[in-house]
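Listed after this line are the structures, all set down as structure tokens.
Taken together, the values in this text are just the output of simple stated rules run on the coordinates, not laboratory data. Here the structure is a predicted model, which is why all the values come from computation and not from measurement. Cβ atoms are built from the backbone, for glycine too; each structure is taken alone.
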Structure 1
Amino acid sequence: MYLYKRGGIYYLAIPKGKNGKLKKISTRCKLKSDANKFLFQYKEKLNEVDKTSEISLSDFREKWLEYVKYFCSKKYYLTAKSLFKRLEKYFGNIPLKDLDVPEFEKFFMSLKQEGIKGIKTYYAIIKSALNKAIDWNYLFRNPLLKIKLPNNPRNKPLYLTEEDLDYLIMKEEDPLYRKFYFFAFHTGMRLGEITNLKWSEIDLKERIIKVINTQLFTTKNKKERIIPINEKLFNLLKSMFPKVLDITKDMYLFNKKGFMLDGNYINRRFKRALSKTDLNQSLHIHSLRHSFASKLVMNGVSLYAIMELLGHQDIKTTQIYSHLKIDSLKDAVKMLEL
């Protein structure tokens, strides 16, 4: 390990592996005294790394997945399990602390070249796993903190019109799920927020729905919000309410024999009903949330108001609907041609 100067900046050269290849790290220092201080601090960190416990990628996978299975959702667990199989296939069963930035960059590049969707989700899961490895004293630092994924252009969200919704609902055999789709279209709530919604969180007198965090459920951004109930939705809820007068208001709004509906099953039912139509087959249950936002945009509602209704943390997320506002403005200007 030694220092050398290039272009007025000192670099640290570290022999890596048996073939004698050098790993080069910029000290970002112009003075040798500062570079020596960097070298000293780097060696100190290496000493701390040496104190970490040795574990292979395979052994860490088993331990971490056991943790995930207990503390996270089934969907997260299955995604993480599939991802770690892919990681082992790419890296082999190497010591966990040998995972480095360049190899991870190549790994994510290979995913992109394969056309794999959800790379950002994979990144977040690996980052979370390696943070836990630090907590468990298997790593000193997380290599993913030095990797920034490129921002891919986002596709315009797919949405349904009210006519599309009516058409789709006609193809759904179960009245409960017809009501579910209608409710999602008129509230813009996330799937998990609806399945966890209870009658105690609906105020028909004030005509509002309270999306709240509970011991068993938290919203995506842990952000609570109020959603006003429009006339059409009010009539639906009023028609549903007498069925639960004789039971506790802690009953789920949508339930089967008192039990919460399964989100994956709702997704499958939605796709089954969709397959019986000539609508865009790429639509999914989340498209009902997009439909809510899209209709508001086209009716002139500000993006900031929509951000609050959807529970977005950042206006940038809501701006995926901004193209609809531009389209509406173009249509308005075309009126001058008449």
Structure 2
Amino acid sequence: MAGFRIAIFLRIAPPLVSLLVLLATTLQVLAQDFPNRPVKIVVGFGPGGLGDVTVRAVAQKMQASLGKPVVVENMPGAGGMSAAASVARAAPDGHTMLLVSGQNAISPSIFKSMPYDWRRDFAPVSNMGSFDFVIVVPKDSALKSLGDFIATVKKEPAKFNIGTISAGSAQYLTALLFNSMTALNAPVVPFRTTGEVVAALVSGNIQVAFETMPGVLEQIRSGTLRALAVSSNQRAASLPEVPTISESGVPGYNIVSWNGFVVPSKTPRPIVLKLNKEVAAALAAPDVRSLFAKLAVDPRPSSPEELQKTYDGDEARWRKVIADAKIPQQ
């Protein structure tokens, strides 16, 4: 019986090996020929925002390197889900990419149903950049440190409101997590836009705000707002004098916002790796790094696996925060 099995194996092994070699060769050829037409990067919001500006800088470098147009297509609507669904349905050939962010890791816990599934529909390519959240107060606030804020809220919780953009946003959830880790009961008030948050802060309708650093950096630099602390575990290069939340008395608090790129699932691995290499090269360009620095974004290319790990970590963290806060699904 053993001899019969060996004979069968010896008969089928050569054709099987040939097939695998042919498949590997075909995939390599596909990667070498890629791209053979314009590459499209779909962005799930309108032009002019942080993600749009940074993506266009990367796209310009990729276009010069690839020798084909790299076009940014803005597709706002449904909180970015329309854009994601469009890319999920695109041909898995690398010619359609999607800008993703930490919000994509929040959505599964916020929405009852979605037109796409990250793990089923996408193949990660690379992180693009990361940036801090920052806790800010008006310039003339009596709160001079995060410790002041925590102590004052615990003493007079009814007199304090925390402002963020919409419920379910990363800013809103970072404020809820802060409340949880500090045992505070300060209400978190959601607004539609960052502009509304800043206006409410300056007018005194709220006393503290949680926002992305790029969203309020100009107001901090101009002196309209004052930063109490940043959210990651190390001080931000753009505001080196501002301490982290962790070093200000909330050990273990470490939140970073991020964005990156995915392509439709089943895109051949060699093409994914070629795109990964192109993104890394674009982010290494001095003018791109200079632009990112002005916007308070840290250029952070990664492997596809590292992007997936980032997504998984955020999805688990925000699922717990949302469940603990009893935020109803939409």
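Using the calculated result 3.5 for distance in nm of label points 7 Å out along Cα→Cβ at positions 39 and 87, pick out the matching structure from 1, 2. Computing distance in nm of label points 7 Å out along Cα→Cβ at positions 39 and 87 on every structure in 1, 2 gives 3.5 only for 1. When relative contact order in percent (Cα under 8 Å, 6 or more apart) is calculated for each of structures 1, 2, structure 2 gives the greatest result. Computed over structures 1, 2, Cα Rg over 2.2 N^0.38 Å reaches its largest value in 1.
Structures 1, 2 were shown, and distance in nm of label points 7 Å out along Cα→Cβ at positions 63 and 119 at 3.1 was computed from 1.
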